[in-house]
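Read the figures in this text as sums done on the coordinates, not as results from a lab. As the structure is a prediction and not an experimental result, all values here were calculated from the model. Cβ atoms are built from the backbone, for glycine too; each structure is taken alone.
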Structure I
């Protein structure tokens, strides 16, 4: 472990964009400015905030690896070579599909090293932003300052939580580890060279307490978030009239409550998680609405826009989607196996995609990828979530979804099961099924055991959260002993949960 601490003066040059607030959707963090100047005016502070969101959109973070590609590959959404191979065209997906995190072939170690480095670099910039705004003498309404600070504290918690979900221990095994990861709330540690001193590492429980502390701080600062009071804070067409519109593209108050629910559930505080989730679901029919089955194709709304609590603007969405899904060879495309989709994910339904009543099936179409020599011989599918634009709901374009209302219902359903309320869990889940266009024959009845319901929730996660980076973490939270094969129907048995669900801390951090 690195034993030398490097310091960063507050006058360092940081990478943050400068744009007018009307151009905030197009911000690119390329300008380097002194911090004292960056926080001298409200416009500059707004630009700095945009720069943070742009960093979240890095392909090493939520613009790729932590949403549509790597972590969803670990969940076995995508097909991959099941047999040992040295073919460079297949080895990357083979290593990810088999959880060979230490493989020397392919770019697996590099991927996770980059995720680590860019995550902590972004956290460093968030910390500099918090310090700069708190100390700024810029003339701006205190409420505006509070909102931006609330977003920043929430971003810091969000990133730290996902770092834990990747590199941290399975939470129920946390007592086997004295210290797990560093929680950084400082501005003076240089993170672009990685490497933390031993005393920067903390226990799993202390780490999560600090995540929740940042969430609490964010919630307090966002108590007057426009999303609470402004009926036009989320619109089908992106608004440039105010910096505080388009709130589902920012870390808003309800996204913070959703994050709180997500974290509390992860650490086993299910009842408290359900309470936080209910704050969000209480807004269904108000701020958020279920997407009707008939409007999906009519509006090309494959992300179910009105259900999105939080996402980020990804200006590279179209070009990245072409790379991820529309290639010509199986080896380089993130495509879903025919049997995995129809016999695993949509198991309870029809055997052909077009006859499935569930409106989520409308998100899928046959891919143009040729079959591989030994697997996925019946064909593959791609999702329309991130490959489609909409003229009727322009705000859909370039929106990378990171949190939606259905997750809040699943959190409440699991909490009901934990509390012994099988009927209550079924009622919550049936409400989701009704809103997905399903009829009475598909409802969960009183013959369903708790195990049946949990199997249903697992499939629901796959149906709901494609390209949002949640399924692998769902399995890690449950320490799942089985996971879909991915390259065919059926399950794989997980014999060593730790080696499957815990990505090793990068060598760069351990060996500097």
Structure II
């Protein structure tokens, strides 16, 4: 509470005035004894002291509220006025939140001896607490995809949510400081600031420098767990891939610890690893594919190497090598080597096409199962070489003609006094550009043809190495040369000798 410098004196005077007023009231009250000095005098001759109306102001120490009590005048005293109340408030230092209407109503209504609030502080506006708004669902609910006829495909559940590095996971709204209030003395009231929300940062996530967002720190898929969002760079399925998971399409690595059940599709942007067996599944990966179990009636597309425990009635396309202990009635195309692992690694039935060597323990079967082995791409390389040679001839002709045209225009320029007409200048520019472009293109084609010739020579070294048995019914084609096997060979090698495919001992 704030006191005026002459507060004590004011309090003393106020008490004295109150005592006088109380004494006067008592003298004038019914049954009161008369003053000895006035005894015997008529009532009309007794002089009474006039007491003006007054106001009593009180307030709390924090200056949040001020109360007013009006005291009525006595013996013809002057009533209190709103102006005097305002003056008294001013003397107390109260300047803010004064309700002048209430003061006027109380004074005019002559409401005495009742405490009335006449001034209130302007309260501070407390700050708002911060908050977090997530852009992803915490509890992912399976949502089957519907076709144009409204039929739900329960293999497409969209449970895997991909996310890229820098993608926003959540928006953080910081707390506000609030707005200060003003007490009845005009002093500022400090507001209570809002509270910062609890921010939990999960695996492979981070808060931005300005503290306003949570973002992904890497490419991956997002999932909620342990009270926060986490980003995993690998999709891991801990059991079989079935209707509880649905198809997976993810740009990173995928690891399935069980089997892939019939009819499901798995697409990995990088590597795919399956601990179990793929049953009538469709697999694809931008990197390598490893299936520790096997692949049955499945389709596999791979941007790298493929390694499978066993493979039956499946189609495989790979940019790298393909390896398994058994290829039974498979259709395989690979740009690398094909290896049937071990002495008993078998290739029986189907069609195998690879650009490099084939290694196996057994090719064909005792039942003379038709098995086709194609090695190399000699015919393709020859076709590319012929195309490159044809283009080289056209490019060389254009280049030579551009050279002649440029030389001719230079001669005309000299004859015309060192100047060309606009048409000639435009033609000179075109012919010069052609000369530069076709010169570069001619060099590229020459290098390409040289490389193709080297590749053709290398393709003559391609072979199939069989550590066990080659059975009749097997057919080998190396580059554009072929051989139908009509007898049993053991521990042999199929190669090109003198432009013919032959089987020779290892």
**Item:** Which of I, II leads on relative contact order in percent (Cα under 8 Å, 6 or more apart), largest value
**Value:** I
**percent of Cα pairs over 13 Å apart, for residues 417-480 alone from the coordinates reads 78; which among I, II** = II
**Message:** With Cα Rg over 2.2 N^0.38 Å as the yardstick, tell me which of I, II scores highest.
**Reply:** II
**Prompt:** With FRET efficiency 1/(1 + (r/R0)^6) of positions 121 and 169 (r between Cβ atoms, R0 = 35 Å, to 0.05) derived from the coordinates and found to be 0.20, which of I, II does the value describe?
**Reply:** II
**Asked** Can you say which of I, II returns -12500 when helix-only ellipticity at 222 nm (-39500 (n - 2.57) for each DSSP H run of 4 or more, over all residues; to 500) is computed?
**Response** I
